[in-house]
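Novice: As structure tokens, here come the structures.
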Structure I
Amino acid sequence: MWLIISFVLGALALALIMWLRTSHVSLTWYEWVLGIIGLALLLFTILFFTDALGETEPKAGTMFLLVLGLPAVILLALTWQLTVRRIKKA
């Protein structure tokens, strides 16, 4: 599973960099930091959730989705909105 996730992440990173170069958009340092932290939290949440379900602990997995999955999604959405608003402003 992690091999497939790493291929998908690599393809998405390549697509993001290509899109940034072709559209002449540059991200600020804090947008990069927020995005990387959000992505790391999301990957950690997926890892723990699948492990908790594999050990037949669904309550622990769903609580972890709430505790770290929700902040991960919020950070990724915040990164997206900061970027979109800065592009529209320019």
Structure II
Amino acid sequence: MPRYFFDTDDGTELLRDNEGSELADEQAARDEASLTMAELAKEYIAGSPLQKNVTMWVRNEQGEAVLQLSLTFATQIPKGVSSHF
């Protein structure tokens, strides 16, 4: 089974996956990356950042990028609305 590596960059830190995961194919790697990004989104929602951008690159065993995902989470308070809900 091929091994895929999931590197993430949140603008403050680049985390390089040196272990990887054995997955059936690129579609399985895409599914895994999408689920991971959804989990990251939940963390950012809980932390209530004003804006957070995260990029993930999926690499194959040869080190080639086979997929890139991006996530932007932004919180905005419309003008005239109290920030104390």
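What follows draws every value from the coordinates through simple rules; no lab data is involved. Treat the numbers as computed from the prediction; the structure is a model and nothing was measured. Cβ atoms are built from the backbone, for glycine too; each structure is taken alone.
Novice: Matching task: 58 is the computed value of percent of Cα pairs over 17 Å apart. Pick the structure from I, II. All intermediate terms of the calculation are to be shown ahead of the outcome.
Specialist: Details: I: 58; II: 52.
Considering all the candidates, the number was obtained from I.
Novice: Of structures I, II, which gives -9000 when helix-only ellipticity at 222 nm (-39500 (n - 2.57) for each DSSP H run of 4 or more, over all residues; to 500) is computed from the coordinates? Before the final figure, lay out the partial values.
Specialist: On the way: I: -28000; II: -9000.
Label of the source structure: II.
Novice: Name the one structure among I, II that distance in nm of label points 7 Å out along Cα→Cβ at positions 1 and 73 of 1.8 was derived from. Display every interim value, and only then the final one.
Specialist: Numbers: I: 1.8; II: 2.8.
Answer by label: I.
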